[in-house]
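None of the figures in this text is laboratory data; all of them are computed from the coordinates on show. On a predicted model such as this, the values are computed, not experimentally measured, just so you know. Cβ atoms are built from the backbone, for glycine too; each structure is taken alone.
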Structure I
Amino acid sequence: MSALIDVSGRLRKMPVDAGEPVAYTLAVGDTRLPLNDLLGKSLRFDFDGVIRCIHCDRKTNKSFNQGFCFPCFRKLAACDSCIMSPEKCHYHLGTCREPEWGETHCMVEHVVYLANSSGLKVGITRASQVPTRWIDQGAVDAIPILRVATRYLSGLVEVACKAHVADRTNWRTMLKGDVPALDLKQERDRLLGLISEDLQALREAHGAEAIQAVDEAGLGLSYPVDTWPEKVKTHNLDKTPAVEGVLEGIKGQYLILDTGVINIRKFTGYEVRFRVSGE
């Protein structure tokens, strides 16, 4: 069967658009392919063994933090431990790896939110990343709780929330599509009551204007999925450099193939040949 599409290049995180359903684009090198149009088609990825850092373009034997070489992983602020644990942000101590990057990514308004991706979870993101962050996590519903002045402060609020609500997604449950229905507005009100004393203490320490309650509506999200997998089997390009299967759905940063799922974000920076065949 002849290829409908045959392109080569480095994989990047899939751009998304919050349509009904979410619209996905596959980025392979300089090529951008509308993925929703490929549902039902046979896809094939062939990894050629080359990984290049998405920051400096250096060839690397191993990808760190989803696309970086080890030197960049060690020096870039985007790879610091405080990105995963924002309450550990040390910009205010004058020890940020890249202060200018910190100004544009950390010292800006963040949103603390509740999402339903595999059940109730709390999370934070830059205000400019709503709703992209929710889509990348495969949330079917999400709602803002608070708007805060900095990433550090959002991390402190999240720590208070984590005493009552999970902060992680069960990605296997998320990909099976059997997410329980939740009233996120009700959950938001309940959580705000539980952390009211923590919020008061943080406002006293950082200023009342630094933490703002919001009464914003939530957002429901649907995904382009024809068939949900009963069991979730994962493809790993490091172990099996050739991956193929019929595209049955897309959710989060995963492609759902009839042969298993592949996390595109995990393989950012991998050079692949991507082919599509169909009727």
Structure II
Amino acid sequence: MKKIAFQGRKGAYSDCAAHYLFGEDIETLPMDTFEEIYQAIENGEADGGAIPIENSTAGSIEANYDLLYKWRHRIVGEVMLRIEHTLCVMPGVKVEDLKRVYSHPQALAQCSKFFAENPQIKAVPAFDTAGSAEELAARGNRDEGAIASAYAAKIYNLDILKAGLENLRGTNFTRFYAIQKTPADFAETEGAKTTLLLELAHSDSVGALYNVLGCFAKRGINLTRCESRPHPDKPWEYIFHISFEANVSDPRAKEALAELKNYTSFVYILGTFKKGVVETLKY
């Protein structure tokens, strides 16, 4: 059975994503930090990891862009998971019983309308969503609640007072990557996606990034993401994360990568994998 690491506690959205990315027959390993996921893969404690890379409302998870460059683990899949927040309470508790609700600050902000409608309830920031549910179950306080996934409520035997607690229902999605030490053996061209790292050879020259992007545009390859992060060793230099819709073995991609060498000092293929689809929580 594969062991898959994720950041957070059991029942976290990343825990759910791990099952979509690696299948149901896995053991998930909770980690306190993102870097511990990469360390666990590197030392063999875990066979792979599920990492959030981008949220549709909050933007990029920059720490994971930096860690992908640092560790160079391969991306072997992706999924876009619809994030639906639920109000979790001890069995039998009602909304009018609540004085405090705990969750990650981002989840609290995404459910601000609920707190505006219930001013008697205080929003209390906590480490993460699933951890809030776990700690609520451990304390057993009947005047407290937690905002977490329905999966977390199930794991910790909590009641769900309300599902879809977020302000804007159906608009909150997180893109997760499946990572492991070796690349995926993915030969399909239909629906393929590739992500790579690169460093510009002459970043201060006019049109440097334009030339890089042109390698793909002139061959009709659709870029889905271009993210820049500060170079860890070179002040005012940047590492670019670029994703495009093609298998790295596609003749067009091969031509683009060959031309790319003229404008870059470093290129590293993080992975070619099947383009992810949108999923709704079921775990």
Legend entry - Entry that produces 0.7 once distance in nm of label points 7 Å out along Cα→Cβ at positions 80 and 96 is calculated, selected from I, II: I
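Which of the displayed structures (I, II) returns the greatest value of relative contact order in percent (Cα under 8 Å, 6 or more apart) on calculation?
Values: I: 32; II: 24.
Answer by largest value of relative contact order in percent (Cα under 8 Å, 6 or more apart): I.
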Inset, instruction - Please state which of the structures I, II yields 141 when volume of the Cα convex hull per residue in Å³ is computed from it. - result: II
Inset, instruction - Consider the structures I, II: one of them gives 4.1 for distance in nm of label points 7 Å out along Cα→Cβ at positions 88 and 192 as calculated from the coordinates. Say which. - result: II
